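Undergrad: Multiple structures are listed underneath, in structure tokens.
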Structure 1
Amino acid sequence: MKFFVIGDVTVDHLYHLDQLPAPGEEVTPISASMQPGGAGGTISVALSRLGHTVLLGARVGNDPFAEYALSNVRASGVSESAVQRDDTLLTSTITLMQTPDGKRAMIGYGAANRQLDPAKLKKKDIDSSDALIVSAYSLISGPQREYTLKAMQLARKAGVPIFMDLGTGAVNSAGTGLMDSVVDADYLLLNQHELLALTGTSSISTALATLGSRGARRVVVKVGAMGSIVWTPEETDLIDSVRLGDEVVDSTGAGDIFVAVLAHAALSGATLAQAARAANAAGALSATSVGAQTRPITTADLDAALQ
């Protein structure tokens with residue numbers, strides 16, 4: 001299958017700490033690393049490693065970070081024909097601090113990604129795809145938003161299904177204002193916080209009802225250690241998490257891996273519940289290594305985790 005993925009490509013600076021620093025405090029990390037990341041890059045790499053043809057719509061700077069940010073994209077065989085270069089802005093970076101109990105703080109700089117030029121989007125790339133996967137960070141602002149809305153419009157006209165992945169930063173930035181842009185996606189994927197913020201409600205059941213009233217068709221809500229909730233107008237199911245026994249060391253990118261595997265499974269003929277269970281397993285597997293793209297997810301991995 002062929003996927004067109006729109007989303008950020010970044011360099012992630014990861015710091016694992018005993019505790020997050022207070023203002024003015026200097027702390028020494030337990031460990032630190034630099035990794036290729038970004039939702040667009042990570043989803044693309046995961047899908048390509050699963051054997052799909054993947055085209056990535058993103059923008060990087062003309063700087064040394066660009067080659068590193070794209071290193072796994074290139075190594076996994078993702079097409080870079082829709083990756084743009086920016087002569088002015090830097091490649092996007094994210095600094096992430098995380099403690100063993102799961103507390104996180106992030107500094108994200110959209111940089112070149114936000115200038116993704118809609119004039120360079122090719123209709124044939126959308127028309128020839130089996131699915132369009134969109135990271136909602138691409139809907140925040142600027143030319144990147146125009147590019148993404150144009151791609152979604154082309155996908156609807158061509159009958160290409162859209163997988164929409166929300167994102168805490170995107171929802172925190174736009175809140176309920178994102179609703180009109182995302183609710184008619186064929187698959188809407190988000191976590192509990194994002195669900196409540198997007199709908200302006202205080203309970204999962206009310207939020208899902210709100211999405212249903214706005215025309216949502218398939219919603220998958222990530223609910224942490226409990227797994228995920230799948231919703232359609234006909235049914236709602238809790239899909240238990242998959243416990244692997246391996247130590248969770250870094251959850252960076254686990255949500256992006258979840259999205260990639262859910263799309264892979266859904267387009268391979270799985271039911272929504274089956275796809276969510278596979279995605280639960282993939283997210284758990286990815287968290288056993290440091291970095292969003294470090295742990296390759298294979299079909300053999302998914303088969304073993306689901307047995």
Structure 2
Amino acid sequence: MVAIAGALIISTSGPMVRMADVSPATSAFFRCAYAVPPMLVLAWLERRRLGPMPRKALLTAYSAGAVFALDLLFWHHAIEYVGAGLATVLGNLQVFIVAFAAWAVFGERPSTRLMVGTPVVFGGVVLISGVFDSAAYGSDPMMGVLAGVATSLSYAVFLLLMKAGPDRGAGPLAHATVVTAATIALLSPVFGGADFTPDWPAHGWLLLLALGPQVLGWSLITYSLPRQPAALTALLLLIQPMTTVGISALALGERPSVLQLTGCAIIVLGVLYGSRRAQPVLAGAEQDEQVPKTSTV
């Protein structure tokens with residue numbers, strides 16, 4: 001439930017980026033910069049309760065922050081190219097990347113279902129790209145797909161690094177957020193440049209983006225990461241793109257074409273099929289968890 005709540009909160013990220021109406025690098029920077037002070041307060045409170053973070057955990061959080069900077073920069077560009085809804089769907093292909101990477105890193109072996117679902121999902125990506133669709137939504141759907149896939153790759157690495165961290169939420173995320181903001185500031189010239197003094201109401205939307213999805217949403221998700229399989233977390237985060245598509249249609253008037261919406265449906269169904277656990281729940285303690293530890297992803 002914690003990961004689900006976090007996913008619902010961060011589903012508002014894309015629409016808020018569109019409402020801010022600033023350059024991708026600007027929105028990516030300020031969503032982290034505004035989030036740093038409250039995150040540091042939460043990390044300080046956590047440190048008083050649990051003690052300082054180990055050095056290895058700090059290095060992992062710093063690495064996660066650098067990768068998350070790339071994730072945000074690519075994703076905010078995808079929003080510009082193809083809209084908030086489709087960009088969020090494309091940015092969540094990490095379900096498959098996480099599942100296969102978790103097999104190598106954590107021993108969470110993917111199932112035949114997931115391997116069968118992989119080409120199906122990427123068929124949906126092709127439909128979103130507008131290759132076969134003259135009515136495709138977005139200023140540049142193909143570039144949106146490329147930026148979305150790059151987002152998914154960096155997002156997958158970020159999730160795995162955060163999962164590998166300590167069993168705490170605020171500290172790792174606070175350190176990662178500081179590094180993310182600094183990295184975005186350094187890389188912004190490569191990604192079109194950032195305006196470090198945006199006008200109102202842009203500041204209002206970026207502040208809301210920082211305090212809502214970035215602080216509250218990601219705090220909930222980070223808390224849940226070490227407590228469940230990596231692929232299950234990625235599956236739960238699929239709530240985010242579907243909710244974002246709905247919000248973007250209602251609030252922003254985004255109208256993807258029929259083929260693009262078909263691609264979204266294919267991606268979601270493919271991921272749901274590929275991530276289903278085929279084995280029955282085992283007896284004893286594993287029944288209390290509702291998801292058997294010995295089952296495959």
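Computed from the coordinates by the stated procedures, all read-outs in this text should not be read as laboratory data. The shown structure was predicted, so the numbers you read here are calculated from the model rather than taken from an experiment. Cβ atoms are built from the backbone, for glycine too; each structure is taken alone.
Undergrad: For which of 1, 2 does distance in nm of label points 7 Å out along Cα→Cβ at positions 147 and 163, calculated from the coordinates, equal 2.8?
TA: 2
Undergrad: A value of 20.4 was derived for mean count of other Cβ atoms within 10 Å over residues 107-114; which structure in 1, 2 was it taken from?
TA: The correct label is 1.
Undergrad: Upon calculation of distance in nm of label points 7 Å out along Cα→Cβ at positions 219 and 243 from the atomic coordinates, which of the structures 1, 2 produces 2.9?
TA: Derived from 1, not from the others.
Undergrad: Have a look at 1, 2 and say which one yields 0.50 for FRET efficiency 1/(1 + (r/R0)^6) of positions 11 and 179 (r between Cβ atoms, R0 = 25 Å, to 0.05), as calculated.
TA: Attributed to the structure labelled 2.
Undergrad: Still on this structure: Name the one structure among 1, 2 that volume of the Cα convex hull per residue in Å³, for residues 131-250 alone of 151 was derived from.
TA: 2
Undergrad: Ok, one more. Check the numbers for Cα Rg over 2.2 N^0.38 Å, for residues 3-74 alone across 1, 2 and tell me which is largest.
TA: By Cα Rg over 2.2 N^0.38 Å, for residues 3-74 alone, the leading structure of 1, 2 is 1.
Undergrad: For which of 1, 2 does Cα extents along the principal axes in Å, calculated from the coordinates, equal 52, 44, 40?
TA: 1
Undergrad: Looking at structures 1, 2, which one was relative contact order in percent (Cα under 8 Å, 6 or more apart) calculated from, given that it came out as 39?
TA: That value comes from structure 2.
Undergrad: Could you tell me which structure in 1, 2 was used to calculate helix-only ellipticity at 222 nm (-39500 (n - 2.57) for each DSSP H run of 4 or more, over all residues; to 500) as -10000?
TA: 1
Undergrad: A value of 19.9 was computed for mean count of other Cβ atoms within 10 Å over residues 67-74; which of 1, 2 is the source structure?
TA: 1
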